[in-house]
Structure P
Amino acid sequence: MNVDQSEADRTTGTSTPIAFVNMTALTSNARRIAAEDGTDPIFDLRANAWGFDLRRVSEVVLAAGISASKEEEMPADVAATERLYGFTGAQSSSVLSLHGTVLSAKPLRRGEGVSYGYRYRARHDTNVALVTGGYAQGIVRMLGNRAHVTVAGARCPIVGRVAMDVSVIDVGTLPIRRGDSVVYLGDHLLGETTVQDWSAMTGMTTREIAAGILTRARTEHIS
């Protein structure tokens with residue numbers, strides 16, 4: 001059975017993915033940078049701190065004894081800012097994660113296609129799932145047939161074009177049910193896809209990707 005956009009539109013309803021901003025990780029990163037680099041780095045807090053919330057991020061940065069810049073004419077350390085948000089891997093902790101939800105799952109037979117124009121067609125019989133989250137929530141359209149999500153600890157590819165409010169993933173033989181959590185972006189230490197992975201796939205900066213998500217998706221700040 002082909003999976004087309006009209007079916008996705010009927011299924012999504014008001015469900016949206018959620019972007020989580022981990023304030024504990026943010027604080028840990030700021031303190032680590034202060035300990036390693038001193039107070040010299042000037043973090044780039046333009047565009048509402050890349051969408052992370054200027055007030056919250058400023059409080060964390062200043063508490064660590066580091067300067068912050070939100071003015072276009074002031075120099076800012078982009079590399080240090082990426083470390084602050086955990087975009088560089090290494091010792092930094094992931095601050096941003098993006099989670100969707102399985103809306104439905106169904107078989108996809110060999111040769112059948114998914115999403116706009118059926119640009120992706122299955123090479124063999126498999127199973128696919130519709131998941132909340134599309135380009136309207138900052139999931140870049142060109143990630144279709146490139147990026148992976150994580151479901152129940154397993155990596156599953158995004159297949160077909162990313163639609164406005166939904167994406168399709170190939171779940172293979174995983175026992176997927178409606179309501180299951182899907183990690184678009186998460187912790188590199190857990191093998192989950194990260195903002196820097198999306199940056200490498202799309203050619204966009206980490207700032208562009210983060211701001212695109214955090215200004216569009218529902219956002220929750222957690223500790």
Structure Q
Amino acid sequence: MQLTKHAHSCVKVEYDDKRIVIDPGDFTPDTPMLLESADAVLVTHAHGDHVSIDTLAHAMRSREYLAVYGPEAAVASLKHEFTSRVHAVVPGEAFDIGGLPVSVHDGLHAPVLPGGPREPNVGYLLAGGVYHPGDSLDPPGVEVDTLLVPISGPWMKLAEVVEFVAQVKPRRAVAIHEALLSRIGLDLVGRILGEGGVSSVPVEQFTPGEQF
């Protein structure tokens with residue numbers, strides 16, 4: 001399995017001859033290009049920085065085998081036109097994409113405001129132990145090898161990230177959800193969460209296009 005970091009929360013997964021794209025949203029400039037060669041898309045939730053519905057619909061029209069998986073709230077608008085290729089998923093579900101087992105976890109977006117509602121959000125565990133949590137810092141309750149770790153957002157603080165990594169206990173942690181940070185902010189987070197910082201597992205940062 002080969003993983004490639006793209007801007008913000010987007011990651012490309014290559015497995016055998018299949019290409020799976022997770023959370024291709026509006027904060028990822030190369031989303032249209034990524035979808036041109038994708039076999040499947042995994043969406044964690046409905047926010048535009050995680051899924052660009054118009055761009056995804058355009059790609060599905062030109063790629064007749066492109067399948068999409070996500071919570072009902074995130075994929076409902078695609079169902080009318082692409083019924084057989086749009087799959088609403090729920091926590092506890094498991095499925096297979098071209099021989100790659102995927103399981104669905106969590107269920108709720110982290111709270112943005114104190115006492116505010118928590119929207120649907122799912123995390124995906126791929127065979128081999130790669131876990132993408134979307135916008136949630138709730139541990140999946142399963143063994144994780146490579147944890148994709150959100151490091152910035154209006155719904156989180158770094159102390160929660162440190163706790164999340166400590167609870168999950170991955171072998172490796174890789175930063176995602178960084179688009180709101182400036183270069184100075186990325187460097188600061190790198191010092192806090194990276195090698196020699198306070199995280200129990202150093203959180204590695206990669207630039208868009210880098211494989212890990």
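Computing mean count of other Cβ atoms within 10 Å over residues 123-130 gives 20.0 for which of P, Q?
Q
Which one of P, Q has helix-only ellipticity at 222 nm (-39500 (n - 2.57) for each DSSP H run of 4 or more, over all residues; to 500), as calculated from the coordinates, equal to -8000?
Working: P: -8000; Q: -6000.
Source structure for this number: P.
Work out relative contact order in percent (Cα under 8 Å, 6 or more apart) for each of structures P, Q, then name the structure with the largest result. Display every interim value, and only then the final one.
Details: P: 25; Q: 17.
Structure P gives the largest value of relative contact order in percent (Cα under 8 Å, 6 or more apart) among P, Q.
Here FRET efficiency 1/(1 + (r/R0)^6) of positions 67 and 107 (r between Cβ atoms, R0 = 25 Å, to 0.05) has been calculated and equals 0.00, so which of P, Q was it run on? Walk me through the numbers before you get to the answer.
Values: P: 0.00; Q: 0.70.
Only one of P, Q returns 0.00 for FRET efficiency 1/(1 + (r/R0)^6) of positions 67 and 107 (r between Cβ atoms, R0 = 25 Å, to 0.05), namely P.
If we compute Kirkwood radius over Cα pairs in Å, for residues 27-146 alone for structures P, Q, which one ends up with the highest value? Please list the in-between numbers first.
Working: P: 17.3; Q: 14.9.
Result for Kirkwood radius over Cα pairs in Å, for residues 27-146 alone over P, Q: largest is P.
Using Rg and Dmax of the Cα atoms in Å as the calculated read-out, with 16.1, 51 as its value, let me know the right label among P, Q. Intermediate results must be reported in sequence, preceding the final value.
Working: P: 18.6, 59; Q: 16.1, 51.
Matching structure: Q.
Out of P, Q, which one gives 0.10 for FRET efficiency 1/(1 + (r/R0)^6) of positions 43 and 163 (r between Cβ atoms, R0 = 25 Å, to 0.05) as computed from the coordinates? The partial results should precede the final answer.
Details: P: 0.10; Q: 0.45.
Computing FRET efficiency 1/(1 + (r/R0)^6) of positions 43 and 163 (r between Cβ atoms, R0 = 25 Å, to 0.05) on every structure in P, Q gives 0.10 only for P.
Each reported figure results from applying straightforward, stated rules to the coordinates on display, with no laboratory input. Please read all numbers here as calculations on a predicted model, not as lab measurements. Cβ atoms are built from the backbone, for glycine too; each structure is taken alone.
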